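Before anything else, here is the set of structures, which you'll find just below.
Bear in mind that the values in this text are calculations on the coordinates, not laboratory data. Keep in mind that this is a model prediction, so the values were computed, not measured. Cβ atoms are built from the backbone, for glycine too; each structure is taken alone.
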Structure P
């Protein structure tokens, strides 16, 4: 008897059983829409070569992981993404996190800061300190991080459109603390402006200008700190979470994300950097959605496709550049305001998918984030989920424990092939900048979002508390509230800063920044970081700095029509 013969016999038995117990759905599929069979066998692995396509952990094509020993030789960084309200409020939260084991703090910045506005600008009234902490000047940073030793505590930022400013704030703060920047414990910045045109709309400059300004940050860090170990300085990490939450599927997340990633790589190569100088320091920051098997397959497919692309496009053989480091923020869009404690189960499954997929850095939202900013308690619980799974559930024992599953290996290959298709589709359309400017990314997101919403509304896709097992019972949850006086206090401080600083020096530094930016218009290799750093050290505000840059570079105008 062959496997084919036995499979046919089994299928006949299965069909007969359906007369008594029919299936609960008309069709079964993954979250991204891949049809799923009831059973997978070695027959589904036709064309998959173990050594070529799967291999061993730590070896090309890195399907099974970046390192040979996986979680058996791994400790999770205690990194918290946090920030809100006034400088004092944020500082209090940061000190509390430090007391509970944090060794890296990623600063959540409020929306005015993220898009280069001062806290007292009328345009941002009501938004100061709401979604993060205001960081309008070096003075704010001094208060926010008061009492925190940057030799012992790492710093992270998202800061996608204000990368030069965030880097300058950190370097100036280190100087204030008497620390050689080379000895900062850790600096990690997302520095991914393309993210902002494809999900959040917190952009500032035209697309190509934004890419060049982000490259300035990468170049500055590589030129000045390139001899430091890779985890100490991370100058850029490409984020796809907002696109996935916006509606694209798992393969599109990889394909679109890699298109952005390769765009940044090409920009850095044009500056004269070598691939091995910066690529190993960067990582791919994806989401971990709620379909367990699909997400594990996605992470494995991403590592494999990346290794192949590095060889195919750049003739790279350096193992550090070939092995993609993936980090995640689990699917905040799956959290529900209804029955919020159920979100703990959702978050746990997404963290589990991340660990089974070999992810090395996991940010998990708190269960109450569909309602408000998280509390200290809910933040700690979210961070501890991965530690419980790692240390108490045996997930550290085996490298790539799901490797070899017929279903998983088939799904991994499907996602890899489709991700490559979407990458090539973007290139056919003229590249990332053109696709952003013409609304291609948004169009694909809207298609996926509409499809998912229709499935939920029809009941095809069940979401507990939303379209089944609803309840009117209100479970009391301690909701975090921002102090409404924080904005007024921040505005007063900004006014005092302008009154007491050396305004002649500020004017001189801003004029110099304008001159540097003007030179950059005709020569993109001009790096604006040194000029921004000097302005920051003179206590120029973020609004003043980006006001100068907007006058020179202009601002992005979104497409009127999404094609």
Structure Q
């Protein structure tokens, strides 16, 4: 983004006093119990004895505890001194509570590092930059505040500049005070004005501005941005993104003045999440567009596709339920596409996990949520959810693309119909293997064996794999192709008095002549009767499978 001024020399390099006061007085989250091996004098004898001397960074108390001298662990590695509090061993870097103040602290032995209880925060301050013959610029300056303790417990706070954004009349300029890449970041020691503008100021949680945001923006290029309304407490804020949206659409401030700031904030946060570039990033650097907002309108209700009454209800609903950004994103897109969604659909959509898929369905979220709630009340163990319903609709759509009946769209028992379609699909997928599986069954019939009321038999077709997996709730259906290609051998163990009921599934390695696995219902291990049967059968197999074997009984 082109600029007409060089702001590098105009930005501060030292933190203001009020920011340092904020860092000194704020409540830090990470505290430590720093300890080392020390001595204390026994009152009765006057002799010194070894102990663990600890210092709590939360309350500043010094305490003495028992400890054990290190030695050699069970795997041969060294064990350092071990701390004991109230007869309980506290491992290094383990969380515990300070016996004096009760604060949650982390045990840190002095041999582990040179600094302890390290914690970082990135507060933002506002500054005014005067430019000759132009309006004052508003500068949003982010600082990196580093809190750490030394071995003796002394706390030190380091504050250095991190990012700065200068708001011009029609654009924003980014300056950075740090560099780095995948190996980490480092301080440059000077401000550097970037050529490409991106919003790296993400999720600002602390804004330190003694005079107030409104007073800080008066008379600057961001005077009418309503930044003070956007940066209300409790919100996930992206001030640079908001200012850029306001520069593009001057009517954006109407969304804040009507009380819809929480909705706008969550919409911005959702688009920032959608634009993230790496797996370890929470938010991306792109500027949100808020496509669901009709920027041609000026009235806030019409901008969001609502009338005045709906807007009031939406603001109240947001305060009551705190609907997420994705919910509002899908709801606005549906309204813009002509769907007759109401605010009840927005509340229902918040309860569902597959929001984007649900938004593309012809059925309303309120109807879907009500249907799933009824299913959960009637069949609690089925655990029906929107993922199961969507998968059922996808499978039904392949079988019958159009003209669903109400009974097909909303089955009486979702899981039963869903499992039926899943079984049909698996049977169809294994149908091409039936000839090979049947041919192998003729050869494997010679391995049939009876003992102790059990017998072993091979599968006859692909459908047998599917039924075995459904009845025993394991993944043997995925072995059908390998069995058909003779890459492995699957055999079924049955009870003689229940020959058609699944009991255990055995995998045999022909080359190694051994059992690979033998699993029952939900992959449980062998029962005593199955283990005894397996040992007899394996011994018979290793003996060469005598043709005229005696059928053994218990």
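Descriptive notes on the structure:
- Winner on distance in nm of label points 7 Å out along Cα→Cβ at positions 84 and 484 once structures P, Q are ranked, highest first: Q
- Label whose coordinates, when distance in nm of label points 7 Å out along Cα→Cβ at positions 140 and 420 is calculated, return 4.6 (choices P, Q): P
- Read-out mean count of other Cβ atoms within 10 Å over residues 28-35, computed value 20.8, structure in P, Q: Q
- Given 0.45 for FRET efficiency 1/(1 + (r/R0)^6) of positions 44 and 324 (r between Cβ atoms, R0 = 25 Å, to 0.05), calculated: source structure among P, Q: P
- A value of 0.55 for FRET efficiency 1/(1 + (r/R0)^6) of positions 148 and 196 (r between Cβ atoms, R0 = 35 Å, to 0.05), calculated from one of P, Q, originates in structure Q.
- Structure responsible for 0.10, with FRET efficiency 1/(1 + (r/R0)^6) of positions 404 and 428 (r between Cβ atoms, R0 = 25 Å, to 0.05) calculated and labels P, Q on offer: P
- If relative contact order in percent (Cα under 8 Å, 6 or more apart) is computed and equals 19, the structure in P, Q: P
- FRET efficiency 1/(1 + (r/R0)^6) of positions 372 and 532 (r between Cβ atoms, R0 = 30 Å, to 0.05) from the coordinates reads 0.05; which among P, Q: Q
- Structure (P, Q) behind the derived value -15000 of helix-only ellipticity at 222 nm (-39500 (n - 2.57) for each DSSP H run of 4 or more, over all residues; to 500): P
- Which of P, Q yields 42, 27, 23 [semi-axes √(5λ) of the Cα gyration tensor in Å, calculated]: P
- Which entry (P, Q) yields the derived value -0.77, -1.19 for log10 I(q)/I(0) by the Debye sum over Cα atoms at q = 0.11, 0.16 Å⁻¹, for residues 212-475 alone: Q
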